1. I have 11 for relative contact order in percent (Cα under 8 Å, 6 or more apart), calculated from one of the structures I, II. Which structure is it?
2. Looking just at mean projected area of the Cα convex hull in nm², which of the labels I, II belongs to the structure with the highest value?
3. Looking at structures I, II, which one was FRET efficiency 1/(1 + (r/R0)^6) of positions 39 and 143 (r between Cβ atoms, R0 = 35 Å, to 0.05) calculated from, given that it came out as 1.00?
4. Identify the structure, out of I, II, from whose coordinates helix-only ellipticity at 222 nm (-39500 (n - 2.57) for each DSSP H run of 4 or more, over all residues; to 500) was calculated to give -500.
5. Say we calculate percent of Cα pairs over 19 Å apart, for residues 55-134 alone for every structure; which of I, II gives the highest result?
6. Out of I, II, which one gives 3.4 for distance in nm of label points 7 Å out along Cα→Cβ at positions 31 and 183 as computed from the coordinates?
Structure I
Amino acid sequence: MHSSRRRFLRTALLIGAAGRASAAEVPVAYPEVLAGRPLQFPRDFGSHPDFRTEWWYITGWVEDDRGAPLGVQITFFRHRPGIGEESASRFSPRQLVFAHAALADPAFGRLRHEQRIARAGFGLAEAAEATTDVRIADWTLQRTPGSYVATVRGSAFSFSLSFAPTQPLLVQGEGGFSRKGPRPQHASYYYSEPHLAVSGDVTIGQRRFAVRGTAWCDHEWSSEYLAPDAAGWDWTGLNLDDGGAMMAFVIRRAGGGTLWAGGSVRAADGTVRRYGASDVAFEPRTTWRSPRTNATYPVATTVAIGDTRFELEPLMHDQELDARLGTGVVYWEGAVRAFAHGAPAGRGYLELTGYAGKRGQV
């Protein structure tokens, strides 16, 4: 679950505002996310355009040719805003595609990030249904028989990376049905791919260099993701050093407290345990205040899932992504190290949404 997604995707309505006057507007009936509907592959690698929102999210740790660590993020969103669906105009914004890319570089001290937004169609932006194949111009994420391939060309940086699966899919929730609130309609279809082997090259300025590392992929789609009284969430996906994987999230209630929570742990032997709302907690240990937005984030936290506790420490404190100029949201998406009982246990990403308040909303 990722990047103030409900608020992020809600801003898609603004992109299509210019076409509202000519587009015939009728109520849109989005399909529900239903328990008991098994995920089907390879079909579910692709897009699900009838649903309101969807995202493909890859985050990972890599090392450059000097052994220095970098955090890497590439995200594609698809959104069905329900605008102009009865219009014959090819310009009607029936489907919108967004993308974020970021590098976390301790030598730079804060995120380098880029973003793209476009209406689907005209050969510019698409989200294919048969398999993962999403694109905006020269930004692409494609699933091939052996790996995902991501290409990003930006002004601050560029990269061309391969993410090769090394483990089976990790289906989240109950057979892919992942609850996000007390009511069952607040849910997503959700699966992960931990321990992706990363290889490729990154360009920053005039320097181009090879990288290698490990990443995590999430794919979710939903029509009603969060309850109205949800304020945001904390989420983490960890590639554990012993070959296991852990995902955990807490959805925070507006006004304080936990609205819902969940997660899963796959042990090195492949055994999977899933955890419900009473089994997961995020306990902040260190906060960081953004000098740009004044938002305060719990960038170091302890995640309790079942009987296990992981202490998360950020690669660097300033991993805030400010997308207000394009989509109106601010969130923290950061590379973290995981420790258990004081010893290194893994690496992954921590996502913190809803902390920027009105600065991160439309």
Structure II
Amino acid sequence: MATLTVDKRYDRKPSYDIRWVEGKIRRTLHLGGSRFNRKTAERVKDIVERLLHYRWSPDTVPDKMTMHWLQHAPQEIRDKLARAGLIAVEERKTCQMLWDTYMKHKTDLKSVSIKNYSRCQLEFFEAFRPTEPIDKITSERLLEWKARMLTKFAPATVALYLTLARAVFSWAVRHDWLTKSPMLGIKAGSFENRAKDRIITMEEYGKLLEACPSQEWRTIIALARIGGLRCPSELMQLRWTDIDWKNNRFLVRSPKTERHAGRGEREVPLFSELWTELEKHRLLAENNEFVIQSFQGSGWGMINPFNVISKAAGLGVIVRPFDNMRMSRSNEVLRRWGNEKESRWIGHTSEVMGKHYFQLSDDDFADAAK
């Protein structure tokens, strides 16, 4: 039998001890009073008695109710029971173990997602030690992490990292590493970041082409600005066999939208400006499998080389250049050919276009004022 004793001091909350005797040795499990009330102390006393019963009886496996309580008990209580020798010492799941195990199980991630998770993990370990037990990660500390990131990154980037961290902790809950995610109640924020949007005009497009060091780079910029391709994810898969010269179109495979039924591929017109650059490039690269061959097998680091071209063209550094070229073409197609063709050729829904791509132009205001 175990007994519950209470130390009631006038200047502090009641302190609870659970005592029992093993052989001739007196044992004490100290709960304290700052974190646990009498109801919890009585429940722990009952669990202690059950565990002592199973230790001294032929039944070596505790009943389901006891096992369930132990599984969902606070880590602090389980640690106290382990130190008292009543349960086995647990292997504490650490932050590093959680991230490593989660990434090991996520076998379906694309390269872009893997990079985002890796960047998120680096930022996470700026705030939390890799060896730190995951049950020590609290919502308050995660909010401090969020506030710290907002001083370094755009809100959309912080929203991405918080969303990825939420997925990691939710996985821990589903696999019984945690009873509750510390990310609950923490809002990721908005993924929208229109502050760096920039229309790249056709005049600027011409300057970029003139500054290109090779025909391949002229083709890359044409495919992004005139074809509206996502770069590099759609660009890297484009083959010469995908181009239907006879019917004035080419096939684009989209890793970003392939999880949606019927949206893994789309046909895009061979716009005249794009035809010109592709035809020139074909004469120089007719034996290649891919339209853009030199980046195959590399990390497709295209931003820095592009901005070398942009500076040479007198345009300076352009932030998110390939996103902005795609956005610029999206708006042109919308105004010239309408919403339905823009959605099919550029490869996103009307809702996405309105939320992330649409830009009012000076001509819109001029037309409205007529």
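1. On the way: I: 16; II: 11.
Label of the source structure: II.
2. Numbers: I: 17.3; II: 29.0.
Top value of mean projected area of the Cα convex hull in nm², among I, II, belongs to structure II.
3. I
4. Numbers: I: -500; II: -14500.
It traces back to I.
5. Numbers: I: 50; II: 56.
For this comparison of percent of Cα pairs over 19 Å apart, for residues 55-134 alone, the top structure is II.
6. On the way: I: 2.2; II: 3.4.
For distance in nm of label points 7 Å out along Cα→Cβ at positions 31 and 183, the value 3.4 is produced by structure II.
Only the coordinates and a few stated rules stand behind these numbers; no lab work does. Source: prediction; values computed, not measured. Cβ atoms are built from the backbone, for glycine too; each structure is taken alone.
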